[in-house]
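J.: Next come the structures, one after another.
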Structure I
Amino acid sequence: MDQIEGGLYMIKLYENGVYLLNGTEIVEDTGNVQVPLTKEEATQNTMAYGILKAHNTSENMERLQIRFDKLTSHDITFVGIIQTARASGLEKFPMPYVLTNCHNSLCAVGGTINEDDHMFGLTCAKKYGGMYVPPHQAVIHQFAREMLAGGGKMILGSDSHTRYGALGTMAMGEGGPELVKQLLNKTYDIKMPGVIGIYLDGEPMKGVGPQDVALAIIGATFKNGYVNNKVMEFVGPGVSKLSADFRIGIDVMTTETTCLSSIWKTDEKIQEFYDIHGRSEDYKELNPGAVTYYDGMVYVNLSEIKPMIAMPFHPSNVYTIDELNANLSDILHDVEQKALVSLDGAVDYSLQDKIRNGKFYVEQGIIAGCAGGGFENICAAADIIKGKNIGADEFTFSVYPASTPIYMELVKNGAIADLMEAGTVVKTAFCGPCFGAGDTPANNAFSIRHTTRNFPNREGSKLQNGQISSVALMDARSIAATAANKGFLTSATAMDVEYKGQKYHFDKNIYANRVFDSKGVADPSVEIKFGPNIKDWPAMSALPQNLLVKVVSEIHDPVTTTDELIPSGETSSYRSNPLGLAEFALSRKDPAYVGRAKEVQKAQKAIEANECPVDALAELKPVMDKIHETYPEVGKDNLGVGSTIFAVKPGDGSAREQAASCQKVLGGWANIATEYATKRYRSNLINWGMLPFLTEEDHEALSFKNGDYIFVPDVRKAVEEKADVIKAYVVGDELKELNLKLGDLTDAEREIILDGCLINYYRNH
């Protein structure tokens, strides 16, 4: 078994599968375990298996074809999703589809595009029979918890933190094309995922919050990929010791483990949650079977978890706050060294200057969004800071309740007054601090946040302009303790606080008065409102017989996030304009990428115009001459020319498909990687007609480099015939052989690649 620091038995990872007996006894599968069921039978006793089986439309439980109960998107994604579905024949939303508006960019750039997108969403909800949640009413996931979740149900969202497992709902965050499939009555096709038990034992100590537990789990599982693309199933006696809000706070952060989804056992506290929200009929008791087999087990002793901090620039970079404060210089130096990899030396980066009189000073605290903006988190923060103040120096403190109903209840119970009197700025429901569109710190400032991510640039800094700030993730309680200590990093367990534990009351009238709900009734007579920056997708070619791609970016970071592939923040103002948005692709990682990709794209555009690609791109002549020595038949009638990127492990982070679509509209035909960080990013590549190539070469000794051309003969035939290995050639003085693989592909995924993208696939089938 493996474990992380911070407590001898705080987190344990079992090396083998385990049997869980009666929900309480863990028996490791050592090969000779005596249990009343076979492993195959016990595997079917997970909660996850039961829910997946109920939603599987195929006859094969190894190859799932899932239809979801409900869909949800926010305003960064829903325009592109609906535009794609419209181009593919959409007539009516076939299931409840909720369009939220919590990622509005506040018109940072882009003129009227912010509200233009909203009007597009409202008119589409009317035309196709959906729901529309106006800006500032609720962040996407809080609205889903309050109004959409249901025991035993499945929800698909276009945001990566689509996680409602604590409420008994299996939810998944995927790129927009997967929602398009559901809107067109297609299925979500995956292999049966593994299921990892998360066994909670003990009870959190006073001052420890859900973010602390989540960060401990992320720290223990991310780097070794223990739960990668698997379902996390929360069980054990510790579950009952946690409130619904506490469970929700842990659950939403499970995305950062790179798991596929999550599900929790449910009990009377979850039943009470549904009762409070006037949806008692949506509660369902869930438990694992008497004998249940898990592919692995994470044992968590809640009693020994201490307040945690995830240092820049990843949620898995975790320490206890006590450990950090006791070893400031050493840990800060280590974080600085790690940052050199993420920042590529683009800016001077130092944290040592944050040490003041032996203490760590931060400039900003934020509690926000789907992770931090819950009722209990904010109440606890108010209890901590009541009667104190944040001071009149650099430190600022902002709180964003996750929904208007939560906000109103906090006003009624006095929590908002306690926060504001202390100097806190209280704002409306908005995801801005989480995606780089709000509360940007000063240059070199350090921000502690109860949000979901702390990737580079998430806070809005721009490396290319010499601007850098840092985000660390913490729980609301320790953020409030730090605020009460005027910006000096403080663990909530160091504060003597009497937590009131105030009861939540939900007012349904807020949504009844403002949320548009078609009740599933479409009105075809409604005219969709198109703003001037809402553009259709450009035409995309089918996969040619032969492919020539130029490597236009080479990234050797251990992990490349979707934020690095397409930054969030101000780019969201171009979210409905594919070509405009594409100009930002890799802008904070490799600013030269766009220009290189567009230059190569000239050749493909020439081919599509039935012109000679060499005439459009002169550098192709020696490349084609070399290819013709061995493949004389290759020409514009059977050739595609475009770009590719290499990254070691791309795709960690957000579900937004723009990380792939921006590459596609710039002429990208493929990615080459050692592995893909998440299923959703690989799925996005496929759905945009890009080849998700894998190489087994050591990334430090590749047979190709940035600027090289790679020729893939008969690539279309290889995809059609399901070739295990695809032979390619690096074009230089000679054709140097390179073996590539595509990994496991469904028949539908192969057809999508062959057709050139999902839109073409739906037109053709």
Structure II
Amino acid sequence: MDNIYLLMIVALAVLAVADLVVGVSNDAVNFLNSAIGSKAISFKTIMIVASIGIAVGAVFSSGMMEVARKGIFNPGEFMFSEIMIIFMAVMITDILLLDFFNTIGMPTSTTVSIVFELLGAAVAMALIKIGADSGSFSDLVIYINTSKATQIIFGILLSVFVAFSVGAIVQWVSRVLLSYDFENKAAWVSAIFGGVAITAISYFILMKGIKGTSYAKLSFDVIGGLTIKDFLETKVTSIIAVSSVFWSLFSYALIVFFKTNIYKIIILIGTFALALAFAGNDLVNFIGVPIAAWQSYEAWVASGVAANEFSMEVLSSKVPTPNALLFAAGLVMVVTLWFSKKAQRVVKTELDLAKQGDTRERFNPNFLSRFLVRFASKSSLLIDKVTPKPVNDFIEKQFVEKSGVLSATISDEDKPAFDLVRASVNLMVAGILISIATSYKLPLSTTYVTFMVAMGTSLADRAWGSESAVYRVAGVLNVIAGWFGTALIAFTAAGTIAYLINFSVGVIPVLLLIIITIGVKNYLKGNNASETNDEENLSIDESSSLQGVIFESSKNISKVMKRGEKVYTNAIEGLSKQDLDLLKKNKKQTSKLSKDVDELRDNLFYFIKNLDESSLNASNFYINLLGHLQDVTQSLEYINKASYKHVNNNHSKLKLSQIRELIEVNSSVSELFMEVNELYKNKSFNKIKSVIKKKDGINKLVQDKILAQVARTRSEEKSPKNTTLYFGVLQETKDLLNAVMNLLSDYNESHDSSVEPAKLDR
């Protein structure tokens, strides 16, 4: 039996590596967002700076894993066997939870997850012990550090509201003072801004980096015999005053004499600072539990006492973590940062919500987002009315975007999400707030702070306009809901797993197998998705001429035909075989196709803007094109919806003759769709006429099946539902074919092989 604990230690070591991977993938957004979003520096440089920050932060970490050891529960109340169950439950839950958030691309707090997992598992074990001793629920306070949980909840609320508010205020003031033409401001203006920003960030480095290390306890005569920690906490005003003057002068020298862009320097230092703080302080979230388990195992082995009798009072004392382990953990974090695709997905979520301008909105508006936007709009109008007109005019002038870097003529790939001022403010405000929280020992989450600061600055910078506000606010609300969901899920899941492991240790291999299966599945799914995206996703047409539109849009037509053929075939097959699962999956594919076509329609405004004066007839062609595509998707949606409803309601199966006829129709439709797919894929527009000639033959086939059903209905058909469904599918098939033929006709009439397609100049 003793060997089981050694195996658990080995398993926890492996889980620690996995937790580092999923943890860094989620938390990377905290220090990458501003640099990547502003495109101030190359992506490679950003990654190098962040990697150095992580490595330094890991090495200089205090190594005091107090949260995992005694921050949430009272270790002396648990035996070694019970502690190991708690630690196993926590690590398994943490990996599954963080991987889930990474997969959906949502940022969450690794601090909150680990705290509530420890709380949930400890509560479960405590209740088991209380039940065995015939105790009462009130005895739970003996086992649990209840004050810590209260602090965490308070920290969550404080992080959300304070970070958002301060970020919005500072960004608004900064924009009013600097405008979008900040690079042409006087050198002293940029120097003062740089001095304030670098002071805030450097103090943040000291508070979150050095303060937590063993060096912080050293005292020096030059600072009055105080320790570094005491000096940082008691001489705040002096440190800030001296630093502000020094960094302002330093910034001025860089601007005047070396022609340096001080905003890029701020972003570089800020990225390094947040990466350092992340590694130095959040490392406990990933390796704290396994290290505590290892130290517990060593103490138990040395004691010679039975596992269920050895008290874990040893965890109450402070034990530093070996530097070798910290270095190894830092190395894993750096490697993950470079290669994790899920980290990029989480970063994209935040950048889309903060982007200055239009983007593909990921979140759907809800009642609360509509209410908040409506309330904010009315409040803004009220403020405008009471503000003097000259003041309003000046403010409006400061918020006018400078043409160029944020211009709509730049491709989304090259266009920054926001400018250097907002990126600098994001880093500066996040640094200030986290430093203050650290000074007052408030358990603020770095994820919550950095995210809400970014959202606050987005609002103040008018990134959330009338076209996007309800979507962006809905996205922020979804993220916040996910944060609170993290706490609830972490608590419940860890408690449940702890109970299962306590019931039978044999559950552990099963849970580990689940982790491996999910991990492999998500990895393969991610790779497959990246391979199929280009094949299936519709692209935005950006051509500036009619012939250019014809050539560019052909790729989209090809994709719609390919996906449409699959949808139609699956609908007929699912209906014929009464396969509800196939129809359900097909329903999702149909909805996605329809959504993709709708997004092309949403881009119609920008398409027309791109047209040159001599090619305005291209707009009419493009509008008709989108109309035909929408007709195609609507017909496919109806056919699959009707089929799904029929099978889901357990209506009588179609007659064998009806199934044979539908299969025959499907064969002809499928052949037509694939022919059209190849035609547009290869841009063989000279073959359009030959395809159009097949229209009458396919329509006659469908009409014959309709007449056959009319005859059956008059003589032998007994099911009204079958009749309604059959007529509906065939009639919609006719509409589907007409939409495709109309599409082909428009292309046939508009294509001119003698004209070279024109493209939008970049």
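FYI, it's all coordinate maths here, none of it is from the lab. This one's a predicted model, so the numbers in the text were calculated from it and none came from an experiment.
J.: Quick check on the output: 14, 37, 32, 15, 2, 0 is P(r) over Cα pairs in 20 Å bins from 0, in percent, derived from one of I, II. Which one produced it?
T.: Answer by label: II.
J.: Next question. Given a value of -8500 for helix-only ellipticity at 222 nm (-39500 (n - 2.57) for each DSSP H run of 4 or more, over all residues; to 500), point me to the structure among I, II it was derived from.
T.: Label of the originating structure: I.
J.: Once relative contact order in percent (Cα under 8 Å, 6 or more apart) is calculated for every structure in I, II, which label goes with the largest value?
T.: Biggest value here belongs to II.
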